[in-house]
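**Q** Take a look at the structures below.
What follows draws every value from the coordinates through simple rules; no lab data is involved. Everything numeric here is computed off the predicted structure, so don't read it as measured data. Cβ atoms are built from the backbone, for glycine too; each structure is taken alone.
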Structure P
Amino acid sequence: MDKTLEKLEPQEPLSQLVCDRVRALRKSKGLTLEQLASLSGVSRSMLSQIERGQANPTLGVTFRIAQAFGIKLGDLVDSPPTRARIDVVRADDRSALFRDDQQCRIRTLSPLHLEKDVELYELTLKLGGVLESAAHYAGTREVLTIERGRVRLTAGDETSELGAGDSAHYPADVPHKIENIGEEEVVALLVDIYE
């Protein structure tokens, strides 16, 4: 048996918390398992087992994962404080800004601290801007709703053009791309749905 990993049966509350936090943090930072593996020095397969609650990481592995996220070990293993029932993401909350560059701006609208199967984003594509994404987890789907502007959406081998008020549901477990093809900035809502 690999000494850096212990099999759990059944999952202990603290171990489950760590597993849930690793998955939630990785998703909130938009990292693939491969990227997190590269940053942490922990293998992709081990990270996958940890996220699925199939393995209990040792203290050393947990420390390396925390370092990869730029947080303290205690921040990764502490139980989150009890929160109010209404969870607000404020318009000026810089921590909700996922990406902001010359191509596009992505703001997370779903609370970052929650492990979730659905993530909601506000997407702004500048003139000529492109959001190109690698394939997500198997079974992942996205819903894109255009509030303003025109886009060309490509998912795998399929392409469709969308305008204001249009909405598309498509596989995101293949490479996919959203391009601003209009003459104004695009504003859209993007939902990631994980199986």
Structure Q
Amino acid sequence: MSEELDAGAASYETAILAGGCFWCLEAVYREVRGVESVESGYTGGFVVDPSYNEVCSGDTGHVEAVRISFDPRVVTYRQLLEIFFIIHDPTQRNRQGNDIGSQYRSAIFWFDERQRFHCNRIIEELRRIRVFLAPIVTEVRPAEPFYLADPYHQDYYRRNPQLSYCERVITPKLEKFYLTFAALRAGSDSASD
């Protein structure tokens, strides 16, 4: 969905992506040129306003996700999806590495038919050229209510880069993003289409 912020301002769109721990996705997308904000939270479940502990139990149906507000004139929805499929393993069902449970499943929550089209198209392209050895299990679903995680979870990597989990899990994802999408990195000289 696009939302006009004010006269003459950029028209921002929203994306919701889930690919393991939200700290990982949030850290990468904060580095993308054209991304206005990234929020960690929960979506895709049946409990209203779940707590972190409830989601971690795996009993709420929610997934850890990020809500991204971005300027499509600078970074496209398709580019956000390309990053998504590079920084996590979309072939692992209900897990990412050592993070195990349905709350860590791979999912994309679309807001309109155009986003849905891009989701399905990129997955089909990846399957056709066999980028992954195993089948892609990423769910593609309409956007559902998104509940913000506690402030402790927001901008976690930037506040805690020295922690073991950050060094072992998040830093390699950032490095992969920097190498693969250098032109999309905030502060780079140019963005590619």
Structure R
Amino acid sequence: MLRGNRELWWAIGVGILITIVYGAVVFFTRAIPAAGDLFGHGLGIFGFLLMLMTETLYSLRKRTRNASWGRMSSWLQFHIFTGLVGPYMVLLHTSWKFNGLAGAVTLLTVVIVASGIVGRYIYTRIPRTLDGLEIEGTLSESALRQARQLMALWHTVHIPIGMALFVSAFIHMGAALYYATLLK
């Protein structure tokens, strides 16, 4: 059981380490790190890069089935790991302030993570090979058809929300750079 959820345990472990470091910064500075200071920016930038990797690398691997870039199951584990750790770092980057566009980006991040958790559950209901190909004949046809329909429906929700998230995040970064550098 633990082996099948390895990416979740790694994400929890890394999340605990990040929390310890964040707690140490709060303890020594006696303040919640501002989103615009070095530590806050570092959390936001690194978290966003992990989220960008989540969005792009797994999608690229999924679309090149005959590539020898590793098993799809390993890429899915990487996708889940970065899809949990990156948003957690971005959440810490907010300094617990959820105003304006940054607040909307945070809300979209929470929605996309929740959607990803639902998608992972649906995905695991469909039996697959290590390369991610569906195995026919292991579930009753109606259960397999229902799982496929749920997965298709989930994709129609998850992917547009992810696109909206990244468009909003890029606008947020552009605005933050503009206001932090050009207006000083």
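**Q** If relative contact order in percent (Cα under 8 Å, 6 or more apart) is calculated from each of P, Q, R, which structure is the one that comes out at 18?
**A** Source structure for this number: P.
**Q** Also: Suppose distance in nm of label points 7 Å out along Cα→Cβ at positions 56 and 88 works out to 1.8; of P, Q, R, which structure was it derived from?
**A** Q
**Q** Hey, another quick one. With distance in nm of label points 7 Å out along Cα→Cβ at positions 48 and 176 coming out at 3.8, pick the structure among P, Q, R it was computed from.
**A** Q
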